[in-house]
Structure 1
Amino acid sequence: MKTLQAVKIDALKKNHQGQILLPDDGVAYDAARKIWNGMVDRHPALIARCVTAADVVCAVNFARNNKLLLAVRGGGHNIAGNAVCDDGLVIDLSRMKKASVDPGKRRVVIEGGATLADLDAATQVHGLATPLGINSTTGVAGLTLGGGFGWLSRKYGMTVDNLESAEVVTAEGKIIRASDTEHPDLFWALRGGGGNFGVVTSFEFRLHPVGPDVLSGLIVYPISEAKSVLQKYREFQAEAPDELSVWIVLRQAPPLPFLPEAVHGREVLVLALLYAGDPKQGASLTEPLRKFGTPLGEHVGVQPYSAWQQAFDPLLAHGARNYWKSHNFRTLDDGLFDAVLQYVKTLPSPQCEIFFGAIGGAATLPAPDATAYAHRDTLYAMNVHGRWEDPADDERCIDWARSFFKASAPFASGSVYVNFLTGDESDRLRAAYGPNYDRLARVKRTYDPTNLFCMNQNIKPA
């Protein structure tokens with residue numbers, strides 16, 4: 001529906017404390033409909049920029065009563081672009097960022113529009129953190145609802161393993177609290193089932209002592225040594241303590257000041273690391289990483305945790321064109337390494353990369369059915385990150401990502417992290433939700449029987 005009766009919109013505005021944007025609102029509307037992935041260019045009929053949970057209720061009721069397609073925007077960072085829709089209503093939570101920390105209980109309550117940077121800023125004042133992602137502009141909501149993992153996950157589990165409760169606006173327009181004791185079926189589903197069950201207006205997380213300073217940084221190797229470095233990394237990671245996370249990034253070297261100028265723009269292998277413990281102990285534990293070969297350069301030291309959380313932001317800035325493909329792995333085979341190195345030598349854009357996020361550790365301890373996130377056997381999540389600027393490069397860059405995805409598939413576990421799925425991968429829903437899919441469909445039937453919340457990796461009601 002491209003137009004709505006003016007009287008209905010006027011009524012919505014009167015009951016809504018936030019801002020209602022329409023297509024004729026020009027610059028403000030265009031800014032609000034743009035999201036992180038520049039490939040997504042959609043035009044909603046209206047955007048409700050909420051400031052309270054009551055605003056969200058108002059917007060949900062309006063969409064349902066007027067049979068409008070409904071999208072929910074937290075950070076607007078999801079690769080599939082589900083935060084915005086054509087001709088429907090977008091609930092924009094980006095003004096809802098308040099955080100309240102109880103350092104004694106080690107808890108934080110934060111609103112659904114907050115980013116990782118917002119949460120870190122609130123908790124690091126107290127030397128506390130919870131496992132989040134690796135890009136500070138990512139929304140807390142989308143990351144959490146898909147499972148969530150990052151530098152702290154080996155020590156403290158997935159993001160959903162640290163979720164204590166959530167405030168949710170349901171498809172009926174009711175505000176309810178979900179926890180282990182209140183609507184436990186919904187609470188189970190929220191922890192990995194995506195945005196299928198309602199609008200989460202606030203999250204309560206358990207916190208852990210982290211920082212404010214941590215040992216972290218990068219060690220860079222030439223691509224000529226990559227096969228040997230990968231093999232040594234595999235052996236090292238198998239014995240590494242849970243406090244230590246070391247990720248692999250293969251890409252063209254950005255112009256980092258600690259790298260020789262001749263290396264800039266050349267293919268490299270990067271070890272990215274964080275030690276979530278005493279930096280002095282971490283220094284001795286990470287020393288072997290420098291002996292995997294002959295490093296081109298390194299930048300490893302003690303720095304604020306919040307700064308490390310923002311270290312990759314310049315490489316993941318808003319507005320570029322992005323297309324991802326992803327696999328989970330239980331092991332890293334030599335055949336996989338051969339495929340990786342073949343495709344790294346044919347990167348279609350200087351911004352494209354392949355990374356392996358090391359999970360394992362505490363993230364493997366819960367049973368597969370303890371939360372909706374099921375893939376507890378995943379030790380590595382690989383993202384084939386296609387990223388470029390010119391629309392003329394779309395076909396070339398997408399073909400590269402798809403081709404490597406196919407070449408690496410024989411070595412993968414068959415599962416996938418739902419937050420890494422693009423908009424054209426609905427055929428992988430069972431792989432994303434795993435053995436918990438049928439139970440999720442039953443919960444969906446209870447809380448959203450008409451599938452109002454369908455702009456997501458959608459679980460249809462059973």
Structure 2
Amino acid sequence: MFDDVYQSPLSARYAGKEMKYLFSNNKKFTTWRKLWVALAESEMELGLNITKEQIDELKSHIDDINYDVAIKREKEVRHDVMSHVYAYGVQCPNAKKIIHLGATSCYVGDNTDIIIETEALKLIKKKLVKLIKILSDFSLKYADLPTLAYTHFQAAQPTTVGKRATLWIYDLLLDLEEINHRISNMRLLGCKGTTGTAASFKELFMGDMEKAKELEMKIAKKMGFSGVQPVSGQTYSRKVDGLVLNVLSGIAQSATKFTNDLRILQHLKEIEEPFEKNQIGSSAMAYKRNPMRSERIASLARYVLADTLNPAITASAQWFERTLDDSANKRISIPEAFLATDGLLNTYINVADGLVVYDKVILSHLQKELPFMATENIMMDAVKKGGDRQQLHEAIRVHSMAAAAKIKIEGKENDLIDRIANDPVFKTTKEEILKTLKPQNFTGFAKEQTIEFINNVVNPTIKNEEEFTENIELNV
């Protein structure tokens with residue numbers, strides 16, 4: 001639908017429904033109401049004058065939020081939390097007087113942010129595990145397919161397609177480790193009042209600090225958390241947001257590295273991202289198959305990398321127990337970092353699951369460079385036949401430079417093998433040399449390393465996670 005109101009492409013084009021829901025108004029405000037219920041119920045359990053009937057009334061109106069009342073009220077009082085307290089009270093007249101009892105705005109605002117960020121991390125984790133599994137299957141499938149490896153993007157000793165994929169996987173395993181660490185350390189703010197001293201709860205519980213502490217633990221348990229932050233001002237430390245986005249930054253780094261490799265491989269016509277039957281690669285050049293999905297991943301990842309600066313700057317700029325210069329930035333930077341990460345993972349999964357490998361092109365590129373790589377073996381064989389190592393080394397240097405000149409200057413094929421076979425100093429024939437030029441002879445332990453890595457490292461790591469990766473919704 002087209003209208004005259006700006007709509008974020010992160011929501012309209014890239015992120016999936018689950019992630020968009022997590023950062024929706026409905027998720028936010030129903031979570032506020034769940035927190036108000038948890039607060040009131042816990043206060044009742046600790047002896048405050050709150051009845052079960054009041055709690056039941058609050059619970060019955062968690063999901064049917066009267067947004068019209070809240071919006072109208074906010075225009076009058078210009079305070080979002082108090083507007084929703086008022087709207088909730090309109091629906092729950094018996095419980096009206098005990099809603100938000102003892103709390104400050106950050107009780108619902110900050111605790112909701114922690115809850116949503118935690119759920120969003122878990123959704124990102126599901127997709128990360130699925131991606132690792134897809135790439136692991138790809139890696140095993142091509143564990144023994146030799147390919148030209150590069151250092152400095154210059155031809156180097158061969159590896160295998162599967163071994164190269166393990167490099168992508170290992171980056172993602174490091175991201176998985178970080179995301180698990182961050183999820184396990186997420187704690188609610190709790191309810192410590194306006195400056196973090198819990199003064200209002202000291203008043204409510206007649207100076208009983210243990211009850212105030214128990215109140216926080218009860219709320220945490222009701223909201224699915226193991227605990228609360230041990231100390232705070234009015235807000236939780238904004239460093240938490242920075243640490244969360246650092247995890248997303250790591251995923252963006254890994255995704256960008258993958259897309260850089262794949263875009264180069266697609267240029268070489270060795271491996272391509274999926275390309276649908278009716279897909280258009282270029283508006284001008286109909287023959288083109290541009291790596292547009294990989295470019296989308298790289299583009300979104302760049303946004304995430306840049307966005308990571310926002311919570312870092314915000315955390316460093318907070319004054320004493322709190323300031324409000326975090327609010328507008330936080331409302332934008334945190335959701336958009338998650339939406340962008342979700343979007344790039346959706347596309348990464350789609351690309352990884354449809355990679356097309358052109359083994360004959362890979363072999364052709366490798367065979368053009370193999371003669372250079374075989375020279376050390378040829379030299380050693382010639383030494384065994386009585387040759388002088390230094391003399392042989394110089395001969396190989398001369399022949400290699402001449403063959404390279406043929407390729408680069410004249411555009412001819414590599415004739416290094418013919419040159420060596422025709423030089424009597426090597427005491428060998430072309431047939432003998434060609435017997436050694438099997439690509440698998442030059443890939444070292446690439447196949448074995450790949451199989452060992454997948455079986456001994458990857459599979460045990462994701463074994464307990466895979467059941468949560470079924471039926472993942474993608475938006476590609």
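At a glance:
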{"quantity": "Origin of the value 7.3, where distance in nm of label points 7 Å out along Cα→Cβ at positions 67 and 379 was derived from one of 1, 2", "calculated": "2"}
{"quantity": "Structure (1, 2) behind the derived value 1.29 of Rg/Rh (Cα atoms, Kirkwood Rh), for residues 195-434 alone", "calculated": "2"}
{"quantity": "For 25, 58, 17, 0 (P(r) over Cα pairs in 20 Å bins from 0, in percent, calculated) the corresponding structure among 1, 2", "calculated": "1"}
{"quantity": "Structure with the greatest value (metric FRET efficiency 1/(1 + (r/R0)^6) of positions 163 and 187 (r between Cβ atoms, R0 = 30 Å, to 0.05), set 1, 2)", "calculated": "1"}
{"quantity": "Parent structure of the calculated result 59, 32, 30, given that Cα extents along the principal axes in Å, for residues 99-290 alone is the read-out and 1, 2 the choices", "calculated": "1"}
{"quantity": "When relative contact order in percent (Cα under 8 Å, 6 or more apart) is computed for each of 1, 2, the largest belongs to", "calculated": "2"}
{"quantity": "Given -19500 for helix-only ellipticity at 222 nm (-39500 (n - 2.57) for each DSSP H run of 4 or more, over all residues; to 500), calculated: source structure among 1, 2", "calculated": "2"}
{"quantity": "Of the structures 1, 2, the one that 18, 23, 18, 14, 9, 11, 8, 0 was derived from, the read-out being P(r) over Cα pairs in 10 Å bins from 0, in percent, for residues 139-202 alone", "calculated": "2"}
{"quantity": "Winner on mean count of other Cβ atoms within 10 Å over residues 59-66 once structures 1, 2 are ranked, highest first", "calculated": "1"}
{"quantity": "Answer label among 1, 2 for the case where Kirkwood radius over Cα pairs in Å, for residues 227-338 alone, calculated from the coordinates, equals 16.7", "calculated": "2"}
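None of the figures in this text is laboratory data; all of them are computed from the coordinates on show. Every value quoted in this text rests on a predicted model; they were computed, and no experiment measured them. Cβ atoms are built from the backbone, for glycine too; each structure is taken alone.
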